[in-house]
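Heads up, there are several structures right after this.
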Structure I
Amino acid sequence: MPTIKTIGVYGFNADSFLQRLEGAEVTVLIDVRQRRGVRGPEYAWANSLRLQGALSHARIEYQHRRELAPTTELRHLQYAEDHRQGVGKRNRRELAVEYTRRYTAEILDHADLTTIAESLPTGITAALLCVERDPEACHRSLIAQRFAEEHGLSIQHLRP
């Protein structure tokens, strides 16, 4: 059964991130971030241009699918729930129920995942990228679940 993989930035450094992708035989990385930067020098390697350069060197194709990214409004909805629970973005363990509901209704239900799935040649291993370490705390898990439901893919979450 074909697999869709997911990976976050947090918890990796540039070398361990690439090693994890290569070890999982990922050949296409699908970036589902709205803003393709990460704050702080520890994660500067994950800013779009640096990341694309490293991926190119590793012979991993890069795609940006902004249409799968949450809007600024949705991100702020999640941040408000994080604040209410007293957790930071890097420590979040799960998505807010309202965020999940709205992301699904406003973004995922309108996304053309069939076109994305069909654009990946047979035998290609793709991974969805965002920043959160834990997929349960990130919208990439919702996308992966939809790929599984609609296209029969299994899901593998790549963690540090």
Structure II
Amino acid sequence: MFRLLCSLGLLVCLAVATPALALDPPAGKVVLTIRGNVAQTNAADGARLDMAMLESLPQQELTVHTPWYPQPVTLTGPLLRDVLSLVGATGQELKASAIDDYTVEIPISDTQDYDVIVATKMNGKPMAVRDNGPLFVMYPLDSNPALRTKLILDRCIWQLNAIVVE
């Protein structure tokens, strides 16, 4: 009986010490890591997503004039709020980082107030790093002229590769 209770106690300790990983591991190259206040993970340091995982979410298309391109561009990708929902993110703020270590703070309320997307494609094609890809956070600048501020443009982070949810 003592041996059985010890075994059960060990199993309980292991279950508590090793949380279940809710997300499938990425099959392809990791393009986005989300850490911090996330409930669903697939790695010890948070959630690691590949392009297929992002493209499996409902896709939005946004045609927008930006200061970075001479002509309007059409960006396609999931809503940032859907990406956060996928990993069970809770908090008030996102610290988004790019490949070149540029970091910007994005209030989570922006993801509810506006249809902010994580673009995976530009004009129907995947974005290479040299074209500000592979991921580009974009606000609906043309549908809401009030968003055409320096603050919001700074939040349109290209070459996104990491988010910390606080």
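Nothing in this text is a laboratory measurement; each read-out follows from the coordinates by a stated rule. Note that this is a predicted model, so its numbers are computed, not measured. Cβ atoms are built from the backbone, for glycine too; each structure is taken alone.
Computed values, structure above
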| read-out | value |
| --- | --- |
| Distance in nm of label points 7 Å out along Cα→Cβ at positions 42 and 130 from the coordinates reads 3.0; which among I, II | II |
| Read-out semi-axes √(5λ) of the Cα gyration tensor in Å, computed value 37, 16, 13, structure in I, II | II |
| Top of I, II by mean count of other Cβ atoms within 10 Å over residues 26-33, largest first | I |
| Parent structure of the calculated result -11500, given that helix-only ellipticity at 222 nm (-39500 (n - 2.57) for each DSSP H run of 4 or more, over all residues; to 500) is the read-out and I, II the choices | I |
| Source structure (of I, II) for FRET efficiency 1/(1 + (r/R0)^6) of positions 82 and 114 (r between Cβ atoms, R0 = 25 Å, to 0.05), computed value 1.00 | II |
| Structure from which 23 was derived, relative contact order in percent (Cα under 8 Å, 6 or more apart), options I, II | II |
| Label whose coordinates, when mean projected area of the Cα convex hull in nm², for residues 66-145 alone is calculated, return 5.8 (choices I, II) | II |
